[in-house]
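Just below sit the structures, each encoded as structure tokens.
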Structure 1
Amino acid sequence: MFGIKSKLNIEHITPDLYVTYLVKYIYQNFFLQSRDNHQSLFIIGCQRSGTSLINRVFARDLNVRVYRESSRLSSNDPSPIAKNKLRLNSFNEMKATLDKDKAPIIVFKPLVETQNTLEILDFFPEAKALWMYRHYKDVVNSLLKKFSVNVGIRNLKSIVENNQENWYSEKVPENIRRVVIQHFSEQMSPYDAAALFWFVRNQLFYELQLDSNPRALMCRYEDLVTQPDQVMHCIYEFIGAQYNDKNSWEVHSNSVKKGHLVQLSPVIEQLCDDLLRKLENTYNNQNVLQRKPVEMLHQ
């Protein structure tokens, strides 16, 4: 089972997913014909924003090949501090891997390469980007539960020191770095630190001018888990494919507002709230979604 796990890119094995992915592996490798072009989508944004969830939705589609963060696309990551290999291989190596894939749709989520989104889009002219975002308090809650309590402080310290060897401080624009320096302290609240890191990663959306890039689409976590079929229909339409409503059956909204008890300092909360409102306004203005304005959470 675990040898197949590696081949199928299964991150968390459950019996139903094992059967689904096994069928999919057989279908894609023995029934599909080789192709010259793929519809490619790469998922970017801030960690703990629903990227694993949307990967699982895509993974149930027989016509989609999903590469998780640690995969053959990142097999040459030389970083000695990474528990898993996360940094993407060279673009030429990635292309050689993807060219062998028979699936008509390729989905991968290089979250640690979010700062390099424009370079990825330039190299893969047919690819599109999906920016996942989620309320900062829920991200803070999830981030500190998933990783160490000081993960935000560690990441921010690297940004302050302008350490270009770490993905979380690589290519951080100077104006964002100045904001971090203004608020950073190694003794700061871990919640404030994680929220400020949420600010850094999501501000990149505007620094990279993805709000005006027709090859980038936003996805709001809260809508994905409450209206999964509507959201996935829009995403599939964005990449020029047809969505199967049966793919989202495991999606639920249990994680929405789990961070409502997170306490932040007024200045950090205001900083994040201003950016969240900007993200919400941009999201609401995306004509492709054809939706009514969303309500702000935790008001």
Structure 2
Amino acid sequence: MERSLQNDDSEKYHTDYNVYGFPVYIAEGIFSPYPGDKMLAHWHDDIEILQVLDGRMISRVNGCDTELGSGDIIYINSRQIHFNHTVNNGCHYRTVQINPRIFLSAMPKNSAVERFLKDISIRFYVYFNGSEENREISELIDLLVYEYKERQEFYELDVLSLVCRLFRKICNNYNIPDSVTVSLSDSDLEIQREMITFIYEHFSEKITLEQIAASGHISRSKCCKMFLQYLSQSPVSFLTDYRLKESCYMLSETGNSLSQIAQCCGFSEQSYYNRMFKRKYGCTPLTYRKSSKK
């Protein structure tokens, strides 16, 4: 599964594809209705196609919220800052991520495909349930999931064919403008990426709002404004959420003591870490560790 939330520009952060070396990632997941079950803002070089199977979710892309219901599909272009969270009683979804190099490696320079992927105006597109495009894309995703599960001989060719057909459907909307106008400039988007990257790389240290703002070369006030616009939370709140998320991984995957985990994740005191963890997830770190080992 994909655990890394950081920018793919660094060798340290990557998508763990289903099959090593084959840049297609397919997964199903569930967002529970609990407050702590919220994806952190992230981006990646992969394009992403996400379909709601049951329930409702909010998909936030570059500061724009779209509510999706059962059957709805959203396409998110490469390197867009995005995250999702549930509405009301949880949400069951599936996602397909495809690295653009799977297309670009076979295309001539400045092809329509390359222009599509580099067009900064193409951020996301929604295919609502009931439309013909939605039905066609959903059928292709079904076939893609089947081929990956069966993995018969030469299945890679079938997957490659389906991925190309799927992306071709997406490209049909190349000249269709976004239904939502994004007011923030592209320079702001890059600044936001820089500030998030700074948090990802320094979360274990004692960092301040001033340092987060300085990483984007902007003022504290603009920093706070941009985090609210893109992520719906303050920089300090996002930092705390990321520290807690990293601590969940350490609780599940390591034998480190709670005090060691608290320190590694940037919490100066274990008591404060315990309190913040319980506020976020509704249980203590020790209880979470025990439940994750079952």
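The numbers here are math on the coordinates, done by the rules we state, and not lab data. Note that this is a predicted model, so its numbers are computed, not measured. Cβ atoms are built from the backbone, for glycine too; each structure is taken alone.
For this structure, a couple of remarks:
- Among 1, 2, structure where distance in nm of label points 7 Å out along Cα→Cβ at positions 74 and 114 as derived comes to 3.1: 2
- Test item: FRET efficiency 1/(1 + (r/R0)^6) of positions 66 and 210 (r between Cβ atoms, R0 = 41 Å, to 0.05) calculated as 1.00, pick one of 1, 2: 1
- When distance in nm of label points 7 Å out along Cα→Cβ at positions 122 and 170 is computed for each of 1, 2, the largest belongs to: 1
- Percent of Cα pairs over 15 Å apart, for residues 90-145 alone derived as 61 - corresponding label from 1, 2: 1
- Looking across 1, 2, the calculation of Cα extents along the principal axes in Å, for residues 186-281 alone that yields 42, 22, 20 traces back to 2.
- Mean count of other Cβ atoms within 10 Å over residues 154-161 from the coordinates reads 18.9; which among 1, 2: 1
- Relative contact order in percent (Cα under 8 Å, 6 or more apart) - structure with the largest value, from 1, 2: 1
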